[in-house]
Structure formats: C-alpha cells, structure tokens
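What follows is calculated from the coordinates using simple rules that are stated; it is not laboratory data. What you see is a predicted model; the values in this text were computed from it and never measured. Cβ atoms are built from the backbone, for glycine too; each structure is taken alone.
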Structure I
Amino acid sequence: MISSEKITGLILAGGRAQRMGGIDKGLIPFHGKPLIESSISRLKPQVSAIIINANRNITKYACYGYPVIMDETPDFSGPLAGFSIGLKHCKTPYLLTTPCDSPLLPTDLAEKMVAELELKNLDLVYASSREADGKVWSQPVFCLMKASLQDSLNHFLGKGDLKIDHWFKDLKAGTVVFENARGFANVNTPEELATLENTPNE
C-alpha cells in the first residue's frame with residue numbers, strides 16, 4: 001500500500017485567471033481566507049509534503065511555509081508546466097496534484113487514487129466527477145502520478161504539445177469516478193465564487 005509518506009502534494013496556482021480579471025486565484029478570499037488555504041487544509045493530511053506552483057505573488061505564497069516553485073517557461077503554459085516543475089522538485093515516489101481554486105477538494109482523493117493505481121498497476125490516475133445529471137467529466141488537474149514520469153513529460157513537452165489528455169495517452173493511465181461532483185467545483189468567475197461560498201461544506 002502506498003502510504004501518505006510516499007506522496008508529495010503539488011498545488012497549482014500558476015495560471016492567469018483571465019475569467020477572474022487576471023486576479024491571482026489562490027489569493028481570492030473564500031469565507032474570509034485565501035482560496036489556497038482551503039486547498040492546503042484538505043490536502044495536508046493526505047500527503048507528506050506540499051509544494052506550491054506559482055508564477056506571481058511568490059512572497060505571499062511563501063508565507064504558508066511550503067516551497068514555492070515557478071514554471072520554467074514564463075508564458076503560463078498550463079497545468080503540464082506545473083506538473084513538470086513539480087516532478088522536478090518531488091522527493092517522494094509519487095506526486096498528487098490539485099488546483100488552488102477547488103476549496104472543497106475530496107479528503108479521500110489520495111486514498112481512492114492510490115487504490116486504483118495499485119489495483120491496475122498504472123503510471124498515473126486522474127479524477128473524474130459524476131454530475132447530478134449522471135454525466136461523468138474528467139478532472140485531469142487532479143492527478144496521482146509516479147515521480148518517475150518526469151522524463152516522459154519533458155519529452156512530451158519538448159514536442160510543443162500542452163494538452164494534458166494527449167500526454168495521458170502516452171501512459172498507463174486510468175481514472176477514478178468520484179460521486180460528489182462539488183468536491184471538484186472550481187472558481188472561474190466571481191459568480192462561481194459566490195455560489196461556492198453558499199455551498200454547504202462536507
């Protein structure tokens with residue numbers, strides 16, 4: 001069994017947040033505290049270490065006491081750029097990635113992903129959510145991956161492709177369907193933030 005001691009958590013806070021007017025999403029107040037604090041509190045019990053990937057406000061993120069790492073490409077290349085630098089700094093056999101703007105992320109995220117990865121001997125497991133209408137949506141920025149995938153990802157990025165699902169196709173990858181879709185609700189607009197603040201917590 002892969003224990004939490006073997007997993008490093010990577011919180012992705014490096015995006016542009018264009019639909020929020022370019023505000024740094026991880027620092028937007030959620031119930032009076034920066035969004036990233038909710039991510040940290042839910043992720044912390046599931047991992048042995050946390051890394052924050054940010055490209056702005058480095059000093060503010062550093063105040064939480066975790067390493068803050070910037071993308072090596074300064075052009076907001078998306079989640080895979082964050083994955084890449086996270087893998088480079090990961091000191092455990094596994095890396096668990098989450099975005100900074102899903103404050104209700106599942107508290108059993110690592111547990112369920114570990115079970116799937118071990119059961120099917122996979123390289124990477126990503127989350128999917130079942131919505132109220134029964135539709136299943138992939139949530140690819142919620143990932144558990146082997147740290148040994150760094151070379152694979154760098155080779156993929158070297159081809160100029162930034163699409164996360166394209167990289168997954170190169171791997172032994174699988175998904176876990178979570179029945180509680182609100183655990184993956186994220187904040188892309190001020191309206192979504194207001195809705196999420198009024199959502200009962202787990």
Structure II
Amino acid sequence: MLKMALELGPVLAFFAAYLMIKDEVYTIAGTEYPGFIMVTAGFIPLMLLSTAILWKLTGHLSKMQVLTVILVVVFGGLSVWLNDPKFIKMKPTILYVLFGGALGLGLLRGQSYLQHVMDGMMPLEQEGWMILTRRLMLFFFGLAVANEAVWRLMSEAAWVNFKTFGLTAAIFGFFMTQGKLFEQYGQASED
C-alpha cells in the first residue's frame with residue numbers, strides 16, 4: 001500500500017493542487033506564471049522525493065520509474081523554465097512511445113522485454129508473453145495518440161482529468177481484459 005501511495009500520491013497531489021490554483025496567476029521576478037505551471041513546479045520535487053523514499057524503502061527502482069522521473073524533471077522543468085505547459089503535456093506521449101518502442105524492438109528481436117520486467121509477478125508461457133507484449137505495445141502507442149489528441153484538442157482541465165484518471169483507468173482496464181490470456185498461458189506456481 002505504501003508503494004502504491006508513493007507512486008500515485010504525487011499524481012493525485014498534482015490533481016488536487018491544480019483544482020485549487022488553476023485559475024490563479026503568480027508573478028515571480030516580473031514574470032507571470034499560471035496556476036498550471038506553479039503546480040508543475042511543485043510536482044517535480046514531489047516526484048523526486050517520493051521516488052527517493054521508494055528507493056530507500058525497497059532498495060531498487062524499476063526502469064519505468066526511473067524513466068518516468070527523468071521525463072518529469074526534463075519536461076516539467078522545460079514547462080516551468082519556458083513558462084509553457086505543452087512540454088509537461090507531451091511527457092505521457094513520449095513515455096508511452098518509448099515504452100511501446102522498447103517492446104516493439106524486443107518483438108523484432110524475437111524477445112519479450114516485458115517478460116524480463118514482470119516474470120516474477122506473472123508466470124506465463126513464452127507464447128503468452130509474446131502475445132501480451134504485442135498487445136501492450138499497441139496499447140502504449142494508442143495511449144500516446146490519445147494523449148496527443150486530448151492535450152491538443154481539448155481544454156487544460158480536460159487534459160488534467162484525462163491524465164489523472166483516464167490514463168490510469170485505461171491501464172487498469174487493459175490488464176483486466178487480459179484475464180483470458182493469463183488463464184490460457186499462465187503457469188502454475190511450483191509452491
């Protein structure tokens with residue numbers, strides 16, 4: 001539960017802070033910053049802190065967690081520095097394209113990189129891993145397209161809702177719909 005709180009807490013804090021100050025404008029050193037940029041500026045150290053606590057408690061971080069933090073720092077930092085929210089809005093797109101691309105590269109090599117990351121959590125037969133990897137690769141590319149469509153065509157508030165709840169629900173929904181695959185290709189535990 002603590003791990004989940006450390007992973008989801010910063011996103012929920014971003015959402016709550018956005019709701020509180022989205023319509024505010026702050027003047028710092030003669031430059032006006034909208035509430036979204038201020039929330040982004042607070043999100044970066046919060047992500048770093050929660051990731052550091054997670055690392056201290058568990059002794060390791062997944063590649064996905066490390067990549068997410070790097071992208072938050074880089075694109076969030078660009079948004080704050082340039083006072084332009086588009087960079088942090090592009091972060092999910094880039095993250096999902098990188099994940100989908102990595103899975104696709106593994107598939108081209110005849111491997112499931114997903115299996116290397118999740119094998120201990122979900123023991124599947126090799127064919128099951130390949131099917132799940134293909135599906136997840138396509139799903140990540142679909143999420144990237146969806147994120148681009150939402151942030152470019154809809155309001156900032158719609159994007160914040162989509163990022164906070166839509167993407168999370170989509171990922172949860174994806175894995176919930178894979179039950180038949182897990183049933184068909186799952187391997188029984190030896191214990």
Problem set entry | Comparison of I, II by relative contact order in percent (Cα under 8 Å, 6 or more apart) - largest value held by | I
For this session: Check the numbers for distance in nm of label points 7 Å out along Cα→Cβ at positions 12 and 140 across I, II and tell me which is largest.
Result: II
Exercise. Which of I, II yields -8000 for helix-only ellipticity at 222 nm (-39500 (n - 2.57) for each DSSP H run of 4 or more, over all residues; to 500), as computed?
Worked result: I
Seminar exercise, completed: For mean count of other Cβ atoms within 10 Å over residues 124-131, structure among I, II ranking highest is I
Exercise. When distance in nm of label points 7 Å out along Cα→Cβ at positions 4 and 92 is calculated for each of the structures I, II, which structure yields the highest value?
Worked result: II
Seminar exercise, completed: Matching 1.02 (Rg/Rh (Cα atoms, Kirkwood Rh), computed) against labels I, II points to structure II
